[in-house]
Structure 1
């Protein structure tokens, strides 16, 4: 990536922390974001919460069971997850769908919001994604989240539940029904797990539009 001006760029990312497309898209975005910063760009990443399964129980259930119900059979579910695991592997991600615990993400989003206030939103998001899709951890469990926070250097906060509910409602009211979504300063908007090349073009277009 060529050198960029020092104009501050704000990128809002709408994602859910049990969404594999959000994980892959965020991973690709972060690689381009690292290059943008290395080239002298100033970047502010803001996370907006979204729940794909707001009714999922906090205690969780095996994701494989959820997939069997969604795809109609164990065979179809296995084919779909194998295909997605292969996509993730190309991005250096080990996606263990057979170990994942499908769970309500409210508490995980609350931890991410606390991390963002401490300037650690990006590493915290990556760690929660990896905990869910690689390590097979229950990211709805408070003790598990506290451990992930300690690993990342984040101080968990008991506050923020009301604010998070309001923000979830606000994001839904925007008409957002799928994730991930990336808004580059209102100049470029992308939906889905785009390629690194597409993210790079978005960075460059947003830099020009904001100059």
Structure 2
């Protein structure tokens, strides 16, 4: 595995330092910094662009999930793992639909953390608690404007390459959006996505 850069955002300095000490001992990880607030996190990410960001759900000046959304809006390929002590289905689902790669409990072991990082980097989501959709939440509301735009183009029969050319994106970015749409809507394939879009008039 190639060396990956990693950073953490958490206002509990002892916890952050503990994570730092664990990751510094791992040959395939490169520590690039830590932040203690939402504002510092955005500045850190902009400067360092870590391959993996460990992000606390609760920050003194805002929610980690809002920070994640802002980062993912600029870089949909960002690998963000949310950290929390709360087994709250609404919060977990909120994080999932924001596009983060995982939701980790803070009392996890170092082996569990490293395994979660490896899985996320390989493209798998890692939710240590259930991330099922709350019954009352309309699924279509979780999609971004860009994702809805891509669904509309898919419904028109355009390929990822054609969508990329039309929206001035890379094919890889379009494919990432497609995977995120399927994950957010709990759908298995493009045919199900098109059917869902027709039923919900997207």
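Values for this structure:
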| read-out | value |
| --- | --- |
| Which entry (1, 2) yields the derived value 31, 19, 15 for semi-axes √(5λ) of the Cα gyration tensor in Å | 2 |
| Ranking 1, 2 by relative contact order in percent (Cα under 8 Å, 6 or more apart), the structure that comes out highest | 1 |
| Ranking 1, 2 by FRET efficiency 1/(1 + (r/R0)^6) of positions 31 and 55 (r between Cβ atoms, R0 = 30 Å, to 0.05), the structure that comes out highest | 2 |
| Answer label among 1, 2 for the case where FRET efficiency 1/(1 + (r/R0)^6) of positions 23 and 159 (r between Cβ atoms, R0 = 25 Å, to 0.05), calculated from the coordinates, equals 0.05 | 2 |
| Origin of the value 1.00, where FRET efficiency 1/(1 + (r/R0)^6) of positions 47 and 111 (r between Cβ atoms, R0 = 30 Å, to 0.05) was derived from one of 1, 2 | 1 |
| With FRET efficiency 1/(1 + (r/R0)^6) of positions 39 and 95 (r between Cβ atoms, R0 = 30 Å, to 0.05) derived as 0.50, matching label from 1, 2 | 1 |
| Per mean count of other Cβ atoms within 10 Å over residues 103-110, the highest-valued of structures 1, 2 | 1 |
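Bear in mind that the values in this text are calculations on the coordinates, not laboratory data. Because the structure is a prediction, the values reported are computed rather than measured. Cβ atoms are built from the backbone, for glycine too; each structure is taken alone.
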